[in-house]
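Bear in mind these aren't lab numbers, they're just calculated from the coordinates by the rules spelled out. If you're wondering where the values come from, they're calculated on a predicted model, not measured in any experiment. Cβ atoms are built from the backbone, for glycine too; each structure is taken alone.
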Structure I
Amino acid sequence: MAFARPKKKREPLEEPALFEYAVGALARRMRTVRDLKRLMRTRAEEGEAGERAMDRVVSRLKELNYLSDSRFAADYTRLRKENEKFGRRRVQQDLVQKGIHKDLIATTLTSAYEDVDELALAREYIARKRIRRPEGEDAKKQAARVMGRLMRAGFSAGTIFKLLRGWDVEVDTIEDPVEEEEA
């Protein structure tokens, strides 16, 4: 059994060094204000003085246009939609976890998904993940798995049912929300 070495206590960084640390963190990956503050908190001085230093660093990064939650939300949404083929709800949940404000999330998602055909996006997701049509003896079990994956990918139940109906898969054991809305 290996024993972990005790971590060396780092000296807290002054504001200029904290700024350099933040710039380096932003150079490696896009971050939200909350995420960057979480990283800086481990390196900044504890207490009120450290919080003030972090606030000054964040405001300076915003002035230099290095840090912007709105730009982060737009880029993150675009990448998740175009590359991962995720649905609207999945991207919304991810942005909430990243600490983006709800109003900013709503405007970003509205502009990004306004002219997107969710059924076509779900088909692209299925093609990307190489999900096959449920067949054979356990077709219902396979359909439930496909449904779960599509739900986790952020697609609405109505879109999932349309997709499964297009595959001629029986979904009679699960209530269809589209039919309930039309009735």
Structure II
Amino acid sequence: MTTYYEWIESPLGALLLTSDGRSLTGLYLKGQKYFPTEMQHWTEASWIAPFPQVREQLSEYFAGQRQTFDMPLNPSGTDFQQRVWQYLQQIPFGTTCSYGALAQMLGNPAASRAVGAANGRNPISIIVPCHRVVAANRQLTGYAGGLERKRWLLQHEQSHTPDIRSYSTQLSLI
């Protein structure tokens, strides 16, 4: 299977998009933890699906005009990781959720560390909003793209949400 890629610019720096030709398989912040290393046989193709759609929706998101994403996704991971990533997509724009609350939603309250590990391995940053997960004490922890980027994303979303309500726990950015 061919992996297609494109680099785009964003307020967070360069983003690497990957696709299988039908779905988005990755969105990585340059320099993040778990960044792909085997890129030598990939094909650069900015026109391939769904890159034009991703560029448009990310542009709208960064402009504060989009709160949800609508594009085909195909992240690669274990069954547990896939379940965590599905739940991440249910955390509303501008809100946060703790790792423990996410573990409870998955039906295993003792799995907060496993949830954290799956969250950290999310290959589709921003669109699958792993940045919305915080520690039980509301502190920013564990973002593969770096805590400054996580803080930026949360502040960006909160500044474009007229009535911020916490999904499970309110995040204090002060």
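Out of I, II, which one gives -8500 for helix-only ellipticity at 222 nm (-39500 (n - 2.57) for each DSSP H run of 4 or more, over all residues; to 500) as computed from the coordinates? Matching structure: II.
If we compute relative contact order in percent (Cα under 8 Å, 6 or more apart) for structures I, II, which one ends up with the highest value?
Working: I: 17; II: 22.
Largest one: structure II.
I have 27, 16, 8 for semi-axes √(5λ) of the Cα gyration tensor in Å, for residues 48-119 alone, calculated from one of the structures I, II. Which structure is it?
Working: I: 29, 12, 10; II: 27, 16, 8.
Considering all the candidates, the number was obtained from II.
Thinking of I, II, which structure, once Cα extents along the principal axes in Å is computed, gives back 43, 34, 26? It must be structure II, since only it matches.
For the read-out FRET efficiency 1/(1 + (r/R0)^6) of positions 8 and 80 (r between Cβ atoms, R0 = 41 Å, to 0.05), a value of 0.60 was computed from one structure; give its label from I, II.
Numbers: I: 0.60; II: 0.85.
The value was obtained from structure I.
Among candidates I, II, the computation of distance in nm of label points 7 Å out along Cα→Cβ at positions 40 and 128 that gave 2.7 used structure II. Source structure of the calculated read-out (Cα Rg over 2.2 N^0.38 Å, for residues 16-63 alone, 1.19) within I, II: II.
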